[in-house]
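Asker: Given below, in the form of structure tokens, are the structures.
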Structure P
Amino acid sequence: MSPPRAARLLAGCMSGTSADGIDTALLRFEGDYPDLSWELLAWRTDPLDEGLKRDILRASDPRSALLVPTARLHTRLGEVYAEALRTLIRSAGLDADALTAVGLHGQTVFHDPRGGYGRASGNDPPEAGATVQIGSAAVVAERLGCDVVGDFRSRDVAAGGEGAPLVPFADAILFRDTGKDRVMLNLGGIANLTWLPAGRGIEGVTGFDTGPGVMVMDALVRAGDSRLPFDLDGGLARTGRVVPDLLKEWLAHPFLRRPPPKSTGREEFGEEFAHRVMESGYGRHSLSDLVRTAVEFTVESIVGACREHLPPDGEGSGDREIFVAGGGTRNPVIMECLTERFDPLPVRTSDELGLPVDAREAAAFALLADAFLQGVPANVPAVTGAVHPVVLGSLVPGPRRPLTTGTGEGGTA
């Protein structure tokens with residue numbers, strides 16, 4: 001029997017579909033999969049300046065994205081990611097030389113793994129599936145002088161999967177419990193969940209995107225009042241009322257009726273979605289009412305997904321717990337509505353499990369980078385729909401690494 005692997009220090013970097021900031025996390029891993037021990041050493045969120053955020057949203061809009069600005073944004077984001085990671089490492093009292101690698105998710109600007117976006121009619125054949133994350137791993141490797149693992153989603157798509165969500169693998173490693181079923185819910189731009197049945201390993205995990213997280217409400221706020229980036233502290237939603245007919249129409253969205261595996265993004269629930277609302281007869285309603293309806297849309301789609309696709313409470317293998325992470329946890333109206341709808345189950349945040357709500361996804365991509373370096377397949381076919389497990393990612397070696405070195409099947413420089 002080979003000895004357990006030595007401790008590794010990895011950083012994760014993530015900016016989500018809301019494009020509101022860069023989450024970074026520094027973790028130490030020790031041991032072999034699946035019995036991995038871990039420690040969160042540092043984490044932080046660095047806001048994106050409004051100009052860069054505007055450029056990201058423009059590049060993410062399939063109606064207006066242009067190659068040259070997007071290519072330049074790819075490099076600019078690499079510089080910004082490198083600086084955010086450098087700041088994180090310094091805050092931990094370390095130097096970049098101590099890093100084993102960085103797991104760089106990048107910024108998703110297009111996600112259409114089934115090739116259905118833009119078809120003139122349902123009878124048109126789909127295009128090839130594609131998912132695109134920008135933010136140059138080469139720039140990060142050069143600036144920090146360490147290996148960078150990126151491009152995590154495309155291999156799963158190539159294997160017939162959705163390329164998302166990928167966090168369930170990390171959830172299973174970090175958060176599974178021997179005596180309690182756990183629902184790990186992420187409230188980012190898109191909402192997704194992981195089901196961790198008690199006492200099970202990777203083979204028992206399921207997960208999928210449930211629909212919009214804060215994406216619809218954010219897009220409505222920007223469309224209705226360009227001075228506001230989002231509904232700060234739920235102030236608009238707090239004063240609004242649900243528009244029943246609009247909510248009913250939204251809840252009939254085809255994505256919500258699709259069975260898992262499934263994933264979605266800005267193509268279905270972003271600016272185009274919001275502009276259709278504002279230009280319809282529903283645009284006469286106050287912005288507060290529209291945002292409040294969007295909150296209810298998010299909550300109902302999450303609750304409905306749990307009811308339809310997870311075992312009923314009490315029929316799992318243990319007591320059930322619900323933990324929430326992501327930027328949407330800072331919207332008190334969403335959290336209050338979730339708490340009310342899931343009662344009597346308590347709704348807690350991932351802070352109680354040792355990972356702050358803004359660190360969970362960055363920590364997950366640090367772990368996915370470690371899995372890549374160990375040659376461990378980290379997609380979960382039951383989650384993504386891939387035909388088989390694959391090693392996720394591609395490696396950009398840092399200057400310290402010999403260019404002839406490669407790892408596993410996951411990719412090379």
Structure Q
Amino acid sequence: MSYSLIAAGRSASPTGRSLREVWLISLGHALTHWYPATFYLLLPIIGNELGLSFSQIGFIMTCQYIAGAVANVPAGIVVDTVGRKGLLMAVSLFWVGFPYLLMSFTHSYMMLLLCVVLVGVGNSLWHPTAIPTLAGRFPARKGLVLSMHGMGGNVGDAIAPLVVGSLLAILSWREVVVLNVLPGLLMSLLLLVFLGTLHLGRKPSAGAMLASSSEDPPVQSLADYAKGLRQLFRNRSLVLLSTSGAFRSMTQNALLTFLPLFLARELGYSPFLMGVAMFALQAAGFVAAPIAGHLSDRLGRRSVIMTSMAMTAVVLLFMALAGRSPAFVFFIAVLGFFLYALRPVLQAWLLEATPKNMGGSSIGILFGAQSLGSSVAPLIGGLIADRYGLGATFYFLAATIVCANLLILLMPGGDLVQERVS
């Protein structure tokens with residue numbers, strides 16, 4: 001197809017152009033993950049203060065991800081039709097951080113739910129903007145560049161529990177969320193200063209688009225966009241990858257919700273030790289992301305995804321069997337290596353399987369499906385934990401990642417290994 005030919009014909013090695021945008025966007029991505037990672041660590045404390053059950057704690061995350069699921073497709077529409085990428089990323093980051101400031105003033109469960117809904121809406125704007133931007137600038141190295149973006153998320157996920165776990169030793173959780181707003185505000189300003197003018201170039205015709213050397217797709221009219229969206233929903237690869245991504249997100253977000261609870265209530269960990277354990281999970285993912293991205297560029301997306309998902313299921317089963325033994329913490333780090341290796345590879349494969357000018361919407365649909373999966377899993381996990389105990393949730397998580405892998409088996413053949421351009 002024409003968008004594949006355009007991508008194949010460009011010199012797109014990351015060494016061939018400045019990486020400033022890559023690092024800046026990746027740092028912004030770190031902050032979008034910093035806030036949820038902070039909240040996962042605060043959930044056991046907030047749950048105790050408000051007297052919440054496991055099901056109610058799970059429902060908090062369900063509300064956040066339902067909001068994200070609903071908002072992701074409209075976010076993709078905004079990206080593909082407006083195209084002010086730098087501004088949209090700055091707005092998204094501010095929108096993610098500010099509701100946590102509001103949480104510091106609430107003593108009500110309903111107000112807490114409203115705050116996490118706002119977080120879900122703000123977070124939905126980041127990925128449809130950032131991921132197609134990076135993939136468009138480095139089409140022959142999507143896996144590697146998106147893994148760098150993913151590493152930013154892992155940095156936020158890894159460092160936040162350590163920092164917040166330490167702060168909780170001397171401050172209340174309400175004081176912590178107030179201080180936590182400052183990094184997001186600073187990063188939003190940096191994005192506005194350095195990327196505020198970054199946007200999609202408007203091109204008058206398909207012929208002009210083919211002749212252009214710009215990596216960015218055209219900003220579209222709403223009529224053209226609606227036509228492209230109808231075709232997008234008939235794309236089998238999009239449906240399969242998005243559904244598989246939804247099951248993978250069920251695994252990830254139920255784990256992030258209930259792992260701190262298991263460490264606190266079953267193993268008796270302090271907030272600091274909980275932060276260390278969560279750091280181990282994310283640090284392993286930080287190491288895995290560039291390895292998986294590079295291998296998927298050379299060997300193909302399918303083999304990397306299926307191997308990582310299979311190993312994730314195996315490790316989750318070992319965690320369930322390990323129970324309260326010291327081996328449990330070791331398996332946390334091993335799990336992080338395989339679980340977080342999947343994200344950039346899945347995103348790169350999706351962008352290769354869909355039209356370039358619908359990149360924002362494709363990623364929006366993927367993250368909408370993932371948010372839907374993420375919204376269901378904590379509630380199901382909470383019901384299982386209330387009935388059978390926290391340890392039983394790990395069997396549920398293993399089942400969800402197996403379902404994700406089975407869907408990858410149904411993907412059409414001809415997995416693309418990107419051509420290396422000399």
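Asker: On distance in nm of label points 7 Å out along Cα→Cβ at positions 95 and 391, which of the structures labelled P, Q is highest?
Answerer: Working: P: 3.0; Q: 4.3.
Structure Q comes out on top.
Asker: Let me ask you something else. Any idea which of P, Q comes out highest on distance in nm of label points 7 Å out along Cα→Cβ at positions 143 and 175?
Answerer: Details: P: 2.9; Q: 4.8.
Answer by largest value of distance in nm of label points 7 Å out along Cα→Cβ at positions 143 and 175: Q.
Asker: Additional query: Given a value of 1.7 for distance in nm of label points 7 Å out along Cα→Cβ at positions 191 and 327, point me to the structure among P, Q it was derived from. Don't skip to the end; give the middle numbers.
Answerer: Working: P: 1.7; Q: 4.3.
Structure P accounts for this read-out.
Asker: Now a separate question. Determine which structure produced the value -11000 for helix-only ellipticity at 222 nm (-39500 (n - 2.57) for each DSSP H run of 4 or more, over all residues; to 500), calculated from the coordinates; the candidates are P, Q.
Answerer: The structure behind it is P.
Asker: I would also like to ask the following. Ranked by relative contact order in percent (Cα under 8 Å, 6 or more apart), which of P, Q sits at the highest value? If you can, show how the numbers build up before the last one.
Answerer: Numbers: P: 21; Q: 29.
Once relative contact order in percent (Cα under 8 Å, 6 or more apart) is worked out for each structure, Q has the highest.
Read-outs throughout are calculated quantities, based only on the coordinates presented, and are distinct from any laboratory measurement. Keep in mind the model is a prediction, meaning the values are calculated, not measured. Cβ atoms are built from the backbone, for glycine too; each structure is taken alone.
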